[in-house]
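Right after this note come the structures.
Read the figures in this text as sums done on the coordinates, not as results from a lab. Values in this document were obtained by computation on a predicted structure and should not be read as measured data. Cβ atoms are built from the backbone, for glycine too; each structure is taken alone.
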Structure P
Amino acid sequence: MRFKAPFTLYKRATQSTKVWCVSYYDDQGRRVRKSTGETSKPQAMKAAIRMVTRQDKDTPTLREYTQTFYVWGECSWIKRQHAKGKGFNRQWAQSLRSMLDNHVLPRFGSMKLDALNRPMIEKWLVDLPLSNQTKNHCLYMMRNIFREAAAEGIIKANPLEHAEPMGKNGCKRDVFTMEELQLLFPGTRDGLISVWKTLKYAALFLAMASTGIREGEARAVRWRHVLPSGWLQVELAVKEDGTVGPPKNGETRVVRLPPLAQQALSWWHDVTPFKGLESLVFFGSASDRPLNRRTFQDILAKALDGEHRDDQSKPPRVVTEGRFLTTHSFRHTFNTVMRRLLPADHLRALMGHKDRRMSDHYDHPDVEAQIKYLEPSQAQIERTFSW
């Protein structure tokens, strides 16, 4: 006599594929029908067993349920994404886990999963002092967690399934004053080290501040991109998911490095362990591994408040209270200062801002042609960042 399973599996067609669903009776005798979220019957069988066996257990808290969620090498959800052929890299996992630990768990970690609802979460999300882009990343991160919990039968439904993302008008970033830039980037080797602690970070942030390149572009710079005569080629960028590809608008461009930035890069090149042309200038754990995004804001925060200065009684190096200063603020600052000094078309070329009138010039730009085109602005850029 065959054992009769306490549930029934059946297929249900969706718009894109067919998934296995489960039907069973809960501990109160009510019929429950749910999707397992699986297209493979063996995997659906495992999911169904989890659903049925969990129904008489207490619902876990969010902290209990997410002990290994987004933890590289331990998260079953990530392993399943890889098995499905979906790209999901370590840096993106670490970034999502950081959001979970730093923002979500302090507020909701002690609450049971079935006690959380959409209005509660959306109200909290709206009030977070973060950019809308970061809030949307939090929403994506939480939606995956609730979707998984619903598939396992721990909660009846994903409360964020139909939650709308935040709009694109996030927090307005502030800019640095020229006086603040001079405090952050003293004109000597020892002065830069006193602020940034290493030549690596001094050269990194000085390059961003004095050229306006994006954070993702700075993470992808290789030594072959540091061109003779003080020019920097921007042809790659590290994306949100950690992959490397063309810059935001798909075009290669060049930017002018002022003398102090050139000198800082030279000092860093003298001591870096990776000098090969294909080595990353600002590497992470290896010569071909980009810096983690979290590192940028951590290093910047320490530089702004002078955390490691000997005299802790002194005020912060840069006043941040009531201001929204991030690494992207350097790009905003560069654009704000230079738009009063440079021709509009030169500034667009430096910033990588695509314009219909200029698109013919930059569809497939030639590096030498760009340098020649921007040479008239070279002196003005260098004067601005010379102190």
Structure Q
Amino acid sequence: MDQKERNFRFAMSQINGLGIKRYLEILNHFQSAIDFWNSNTQDIIDIFGKNIGTKICRERDVIDINSKLKLLKNLNINFMVFGEESYPTLLSEISDPPVCIFYKGNAPKIIFDNSITIVGTRKHTKYGEEIIKKIIPELVKKNITIVSGMAFGIDKVAHEVVLDNGGVTIAVLGSSVDNPTPMSNRSLYEEIINHGIVLSEYFPGTEVAPGNFPSRNRILAGLSMATVLIEAPERSGALITAHLAFDYNRMVFAVPGSVGKISSKGCNNLIKNQKAKLIEDAFDIFIELGYQIGKEQNFDIHREVELGLDQKQREILAILKYQALTFDQMKQKFDMDVKSLLVSLTTLEVSGLIFRNEKEEYVVRL
């Protein structure tokens, strides 16, 4: 996509009420944003009818594209439009992605397709903080980008722990990126820009409104391959994000908490209703996501040899890297007598390379 087409697609995003559905309808009809911009009112009316078509043209005709682009440049704010290569793939797959997202920060370091969203209550407890400090360093070691909302509580702690561990983080704001909220997180905002990005679907100068935050939650849920909920009451924005992730067919994880505790009810209910997988640490996440998470998960063959594994043991380990199997399933898959198979599995378990999960399946330990 050339820069001129990209700029006109950005301009389309500035038409009030022009969501992804109408955006795609226009592009499908005119083939380009440039052609749409140069079309007459009747062409638009033919697509959307008189009332909506007239409104779209009225909005379009008062937009000063050059002044808006100049403002973005002066504020050092970049943008991505739906349809261009840099637009996050996972976000583009949800039912209602933003037409345009604005961001500040170190974009080349961001790996959108290798990200996990972590959200939770603004009124977190020491327990929630301890869980974050247990989980996030392991995720950072796998070069996973951590996404959160830069709100008080769990969000803030998540961003801080990522930064403390030298990781990359994305803050999705409910305000425009030139006006971060809450303002008391300004220093965190600056640090995130240096080690990741802050992003928003709102053009600079947009006033903060309560409705911005529920809308922001769909980006939090859509941007990542999984969402982790750490402490959330029954009614909270974090819980909305988890439900959206579930609706988008993304993995949802929840950390259980004490029965009857307000800050744990949302997490416990998600688990109880089978909308989230119960997790205790980062390794539970790795197991559920399998090998979606980067190339570093492959064991070094030299390590296996140094541990003294024989050929059969290496074959078993190679299979388990790609699928978890029960003992009975392994008996059918491998040409080994029961005693030899048990010896091989025991060797791998003692070596710390595999373990048995709650389903009695043998799983590779990452």
Checklist entry - Comparing distance in nm of label points 7 Å out along Cα→Cβ at positions 77 and 197 across P, Q, which is largest? => result P
Item to check | Value 15.1, calculated as mean count of other Cβ atoms within 10 Å over residues 109-116, assigned to which of P, Q | outcome: P
Item to check | percent of Cα pairs over 39 Å apart derived as 28 - corresponding label from P, Q | outcome: Q
Checklist outcome for this item: The value -14000 for helix-only ellipticity at 222 nm (-39500 (n - 2.57) for each DSSP H run of 4 or more, over all residues; to 500), derived from one of P, Q, belongs to structure Q
Checklist outcome for this item: Calculated from one of P, Q, distance in nm of label points 7 Å out along Cα→Cβ at positions 253 and 285 reads 0.5, and the structure in question is Q
Checklist outcome for this item: Comparing P, Q on FRET efficiency 1/(1 + (r/R0)^6) of positions 93 and 189 (r between Cβ atoms, R0 = 25 Å, to 0.05), the highest sits with Q
